[in-house]
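Heads up, there are several structures right after this.
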Structure 1
Amino acid sequence: MTPDIHTPVLIVGSGSAGLCAALWLSRLQIPYTVLERRDGPLQIGQADGVQTRTVEIFDSFGIAEPLLKEAYHVLEVAFWAPDSENQQNGIKRVRYEPDREEGVSHQPHVILNQARLNALMLGQLDLGEGKGKIEYGIEVKNVEVDETVKEGDLDAWPVRVDAMDRDGNLRGYRAKYVLGCDGAHSIIRKSLGYKMIGDSSDAVWGVMDIYPRTNFPDIRKKAVVNSSVGNILIIPREGDEMVRFYTELPAGTKVSDVTLERLQDHARKVFAPYEMEFADTFWWSAYSIGQRRADYFQKNLRVFLTGDACHTHSPKAGQGMNVSLQDGHNIGWKLGMILKGLAKPEILSTYVLEREKTATELIDFDRGFTKLFNTKYRQEHGVTPEHFAEQFVKAGRYTAGQAVHYDPSAVTVLGEKDKELVANITVGMRFQTAQVVRFADAKAMQLVNGMPATGAWYVVVFAGDLSEKKSAERLKTISQTLDYVVKRFTPSESDPDSVIDRVLVISGDRKKVQQEEIPEFFTPVTGKWKLKNLMKVFSDDKSYNSGHGHAYEAYGVSPQDGAIVVVRPDQYVAKICQLEEASSLKEYFDGFLIATK
């Protein structure tokens with residue numbers, strides 16, 4: 001056996017969670033190794049629904065454009081129910097509803113195969129010697145944690161992982177941190193002795209990607225078909241031809257007894273009197289529904305479980321791949337900041353606090369959501385087609401990934417006056433966006449597009465109308481305070497916006513404000529050429545071609561009073577304070593960042 005291979009972060013599994021964590025580590029220039037038992041990247045993924053929140057994440061990493069170009073965009077949902085007036089037990093359309101609640105996100109809900117999503121992330125990884133590495137054909141055998149090592153000791157390599165390559169050769173790895181992203185049958189979880197708790201139902205569902213020959217009118221729309229013989233959820237796939245069917249099978253069905261022919265025969269009965277034939281089947285499977293979560297999500301704040309390794313549920317709400325990816329999105333930047341020497345290791349406890357709660361809420365939601373699809377449950381509880389549609393629509397914000405709300409912690413701090421200052425922004429939830437006009441070039445854009453995922457925190461300053469002397473003088477004072485706070489946590493050799501970045505949003509007529517009136521704090525000198533960065537100042541003003549975003553109104557901020565909103569690297573709101581309380585940010589950041597001055 002060769003000597004142990006040392007890697008700061010070892011990621012077991014190259015699914016959505018592992019790749020998203022690796023993407024953060026690449027952005028923050030932290031070396032890592034991904035171990036994958038498959039012989040190469042994922043070729044055919046079972047998941048395909050991409051929540052608006054996940055699209056926002058891809059946008060923050062700069063990879064939303066190919067996703068949106070290639071994907072099927074879900075715009076409308078059709079609800080079908082038994083036709084009581086038809087003696088042949090047929091079905092009829094009950095109603096149409098928009099797929100996405102108005103205002104829930106500026107991004108759409110789309111459908112794209114998981115393999116392609118993974119490929120987009122893989123294309124962004126910085127791989128090479130001393131950087132990131134992906135090793136395929138490696139099967140992990142076990143993980144051990146040296147419990148004598150102090151929790152925050154970054155000089156130690158306390159985690160050992162044993163693995164075997166495709167030729168049967170044993171390998172040993174030493175890491176500072178290990179992420180178990182290896183799915184529902186996680187070797188990492190089992191090796192730690194952790195169990196999945198919860199239950200599985202007796203309901204069996206089939207899923208198939210098919211090319212249908214049909215006269216069913218809503219075959220290219222997301223549709224929920226409830227008939228007297230069962231239920232089918234239709235998800236159109238990318239391109240113009242393939243469609244996915246999620247099919248409820250009759251009570252008493254065993255997964256082992258399900259065949260493709262049986263799935264197709266059952267689908268024909270559900271769609272009657274419409275014709276449904278199958279030109280080809282690209283992929284199919286059958287499964288029983290289970291809602292379970294791991295009893296523990298971490299070991300000594302050195303080994304962490306993500307994705308299906310710590311939570312499983314039904315696929316009908318399109319949560320699995322998305323929640324898994326967001327697990328990796330949550331922990332990746334935290335590990336990166338710690339290993340760069342910028343943040344204290346204690347912030348890793350917030351991964352468990354935040355994502356364990358998210359997993360528990362997901363499973364509770366999935367139990368209720370799954371019951372709505374169960375024919376027997378609806379019959380026993382008198383669930384009408386109208387009630388089903390109403391509940392489906394009501395769950396829209398959750399299924400879009402926009403209902404996640406993190407509890408208070410060292411990095412997420414509530415204040416008594418939060419809602420007075422910013423009525424429509426909630427600490428612990430993702431920072432929503434609004435249209436603004438970039439001051440330097442009059443470009444209308446979404447504010448979050450001025451806050452890319454670099455690993456930095458964002459201090460968003462709503463300063464009001466700078467053409468008013470009082471607001472302008474106030475901003476000068478605040479800028480001096482913020483400059484001191486930011487310099488305290490920024491290494492001298494780094495760009496001034498690399499740890500804590502800044503965004504200024506002013507109100508009023510931008511043409512009444514001159515560039516030289518903007519404090520230099522908001523136009524730092526950055527980059528290879530050490531140029532003044534003019535991309536951080538925005539105005540809530542009318543644009544030339546896209547109207548007025550009314551950002552202050554959308555956020556619920558008073559132009560007279562203004563506010564400061566601190567946004568985490570993962571776009572969640574961390575803290576809100578008055579402009580005059582800018583000095584309080586020193587104490588806030590002292591709680592988890594490492595002062596360099």
Structure 2
Amino acid sequence: MSGEKRSTTVPTTRRSSRGGWLVVVVGVLLFRAFLTRDEYVVCSPSNSQLIYTVDAKHPRAQCISIRAGHIADVGNESDIRRTWLSPFGLNVRYTEPGQIIVPGFADAHAHLLQQGYKMQLELDGAQSVDEVVERIKSYILQHPDVHANTSRWIEGLGWDQTKWPGAQFPTAADLSKDPLLRGRPILLQRVDVHASWVSERQVALMSPLPHDVEGGKIIRDADGNPTGIFVDNAMTLIPQPAWTPQQYTDFFNTAVAEALKYGVTSVHDAFTDPAAVTFFKGVADAGKLPIRLYLMAAPFSENFTGWEPSRIEKLSDYGLHGRLNLRSVKLFTDGALGSWGAALLEPYSDRPDTRGIMRSSATTMDRLIRSAWKAEMQVNVHCIGDRANKVVLDVFESILAEEARAGNGDVSAFRPRIEHAQIMQPTDLERIGRLGVIPSVQPTHGTSDMWYAETRLGPQRIKGAYAYHTLLEASPNNIMPLGSDFPVEGVNPLLGFYAAVSRLDTAGNSPDGGGGWFPEQRLTREQALKGMTYDAAYASFSEDVLGTLQKGKRGDFVILDRNIMEVNLQDILRTKVVATVIDGEVAYGNLGRRRWWYSRP
């Protein structure tokens with residue numbers, strides 16, 4: 001009717017009907033999300049086969065599917081579409097063109113808490129004593145609580161005198177030249193953590209000092225006075241303050257965030273003392289361990305006495321997420337090359353007065369290794385120099401011969417490891433492989449040390465040093481796990497990948513030119529990737545669940561923004577991590593574009 005207003009009110013029944021449909025739709029979506037919350041597929045686009053599985057039978061794939069934290073399937077998109085079971089569709093993520101997927105990176109030799117400790121005051125790259133002093137001054141000025149308290153300990157890590165003019169050890173007096181540092185307790189660890197540099201205040205507090213230290217050295221001046229440098233076992237004389245609970249937490253959180261950012265999903269923690277084990281157990285119990293840890297227990301007290309390896313608590317898939325394991329010990333035979341502590345069979349070429357330091361005698365090493373072996377612990381031994389490697393291989397050879405006579409000839413049941421395997425005689429390069437002892441190596445050690453290593457060792461000995469290709473070829477099952485030894489080297493595993501395949505520093509240089517340092521010792525890219533995935537898993541008795549992208553294994557993988565298996569060498573160093581995934585859960589970054597599959601092809 002003209003002049004009447006039309007009602008714009010929606011009838012109650014229609015409104016209720018729409019509301020009901022909305023509830024149903026939301027309910028279905030939520031139900032679908034619930035059913036598929038632990039199930040998804042990640043694919044490279046257009047059948048590009050850019051998933052590197054490290055599975056020798058099926059080395060490349062287009063897609064992997066994840067269900068309940070495990071790999072449910074690996075294959076082409078069409079194959080996986082035919083096998084998925086969800087009636088509500090499957091969550092599919094596509095990587096961007098050029099990106100690749102690889103198994104989660106495992107660092108087979110690192111120090112997690114020490115990485116966090118280092119990051120409070122980093123001395124890496126300092127080109128002189130003066131630069132170290134300037135960094136300490138900046139640290140003091142940036143921390144008012146430290147500035148106000150001259151009794152507060154200042155600790156740092158990373159100095160390397162081989163990069164300084166003259167390449168000589170610094171002194172305690174160097175830390176007193178600036179009035180802001182003078183009188184403070186200062187402890188600075190060398191880059192390899194095999195030498196400590198302390199302030200004059202600390203030297204005074206430590207008096208009187210013993211004249212000699214078994215397995216270590218107090219550096220002294222011409223008058224016999226300590227200079228402030230303590231090497232290997234002599235470092236135990238320094239009254240270092242214990243970490244507080246808050247420091248443990250801070251160091252852990254800082255280091256884990258750094259590791260996940262670079263795609264590290266597993267860490268072999270290469271010297272875990274009882275306090276650290278207790279801390280890690282607490283984190284695992286609380287379900288707050290976002291990374292896998294394989295601990296090497298530090299089972300000895302001062303001077304390696306009073307050790308009862310049978311009392312070490314073994315841990316198997318411990319914690320809320322089953323990511324903590326302890327079934328091995330870490331022992332030390334010698335020191336490090338940079339501090340003239342590596343134990344050599346003949347004198348150093350640049351220091352004929354010394355053959356290095358045996359931190360434990362041959363007799364002691366035999367006793368310690370046998371004690372750990374009897375307790376059914378995997379034995380991992382630090383060996384840098386050719387003398388240290390020979391001593392430990394002698395012990396391993398004797399024990400393995402005894403096991404063989406007893407009917408236990410399968411070395412894979414024991415998997416003894418030599419950590420570093422850095423300098424060896426030709427006969428021992430062959431023997432380590434023949435025995436089946438695992439060489440656990442760090443490629444960036446080679447490219448860091450190459451500028452002074454031949455000066456230390458001479459032109460003949462150097463041929464048996466950092467011989468990674470030779471070690472791998474000698475291995476009967478081609479196992480050679482790769483690590484970084486962080487905080488000694490950088491956390492980023494691609495630094496190790498680059499060093500392994502190029503034998504160059506990050507600027508593209510080496511003492512032998514652009515072709516790499518002793519280029520015959522380069523690894524292929526496939527060998528390097530296997531070393532930081534499958535081989536590391538094998539070295540920790542976890543190859544059945546980790547190390548490759550195969551059906552049934554844990555859903556640990558990394559998405560990289562470019563193809564490290566094909567790009568030029570410098571582009572390896574430019575590669576970024578897009579996502580780090582552990583147990584199918586994104587620990588860093590994101591998985592990429594999402595799409596739902598609703599029907600079978």
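Summary table below
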{"read-out": "Distance in nm of label points 7 Å out along Cα→Cβ at positions 156 and 308 from the coordinates reads 3.4; which among 1, 2", "value": "1"}
{"read-out": "Structure from which 1.00 was derived, FRET efficiency 1/(1 + (r/R0)^6) of positions 268 and 580 (r between Cβ atoms, R0 = 41 Å, to 0.05), options 1, 2", "value": "2"}
{"read-out": "Highest-scoring label, criterion being Kirkwood radius over Cα pairs in Å, for residues 132-219 alone, among 1, 2", "value": "1"}
{"read-out": "Origin of the value 27.7, 118, where Rg and Dmax of the Cα atoms in Å was derived from one of 1, 2", "value": "2"}
{"read-out": "Highest-scoring label, criterion being mean count of other Cβ atoms within 10 Å over residues 244-251, among 1, 2", "value": "1"}
{"read-out": "Mean count of other Cβ atoms within 10 Å over residues 44-51 - highest-scoring structure of 1, 2", "value": "1"}
{"read-out": "Comparison of 1, 2 - label where Rg/Rh (Cα atoms, Kirkwood Rh), for residues 180-395 alone is highest", "value": "1"}
{"read-out": "Structures 1, 2, by FRET efficiency 1/(1 + (r/R0)^6) of positions 356 and 476 (r between Cβ atoms, R0 = 41 Å, to 0.05): label with the highest value", "value": "2"}
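Values quoted throughout were computed directly from the atomic coordinates according to the rules given, and no laboratory measurement underlies them. What you see is a predicted model; the values in this text were computed from it and never measured. Cβ atoms are built from the backbone, for glycine too; each structure is taken alone.
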